[in-house]
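**Q** Below you'll find a set of structures to go through.
The numbers here are math on the coordinates, done by the rules we state, and not lab data. As the structure is a computational prediction, the values presented were derived from the model and not from experiment. Cβ atoms are built from the backbone, for glycine too; each structure is taken alone.
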Structure I
Amino acid sequence: MGKPDFLRLNLSPRCGAKTRSGSPCRSPAVSGRTRCRMHGGAKGSGAPKGAANGNYRHGTFTCEAIESQRAIRRLIQQAKSMLTRLA
């Protein structure tokens with residue numbers, strides 16, 4: 001026969017977040033994650049991406065913009081290294 005439910009809940013891993021008082025959260029972590037449902041372990045938790053986020057302004061710091069900036073930076077570095085090899 002299996003363990004009683006209360007014992008299984010007591011032995012389950014705990015959430016790793018700190019509460020506002022500074023003590024660790026005592027809620028059980030969501031299975032497969034390190035946080036409880038209230039601290040970001042729930043499916044779909046977190047802020048939406050892009051314009052759906054309430055803090056979105058102009059798109060300069062979106063994932064797509066940052067990746068394009070990195071690609072341009074790589075092209076410039078390649079061009080500089082090619083010019084130094086030719087000179």
Structure II
Amino acid sequence: MGSTTGDGLLQENLLNILLLFPAGILLPGLTGRKLKWWMGLLVGIAVSSAIEISQLLLCRGLFEFDDIIHNSLGCMLGCLLGNRMLRLVHEK
């Protein structure tokens with residue numbers, strides 16, 4: 001395996017993390033309260049699973065389990081950032 005292949009895989013994984021990151025940021029604002037990290041993870045799992053299953057059923061793209069993991073991680077990280085942003089808004 002050359003470095004180009006490894007770099008491509010890293011890029012794909014980072015892009016999958018970024019895919020649901022904005023959704024995670026929005027979650028605390030939509031609910032109006034701080035959310036636990038695992039709630040962001042569960043939302044990410046649900047949304048990403050729906051995307052992957054629809055790709056499988058509609059024969060559009062590939063069903064990849066690791067995409068679910070990386071998308072969910074991105075949603076969770078976004079939720080943590082959204083919690084901090086919500087706290088800053090409430091402090092002002």
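**Q** Given a computed value of 77, 33, 28 for Cα extents along the principal axes in Å, which structure among I, II does it belong to?
**A** I
**Q** Further question: One of I, II was used to compute FRET efficiency 1/(1 + (r/R0)^6) of positions 42 and 74 (r between Cβ atoms, R0 = 35 Å, to 0.05), and the answer was 1.00. Which one was it?
**A** II
**Q** Quick one: relative contact order in percent (Cα under 8 Å, 6 or more apart) came out at 44 when computed from one of I, II, so which one is it?
**A** Answer for the origin of the read-out: II.
**Q** Next up: Name the one structure among I, II that helix-only ellipticity at 222 nm (-39500 (n - 2.57) for each DSSP H run of 4 or more, over all residues; to 500) of -28000 was derived from.
**A** II
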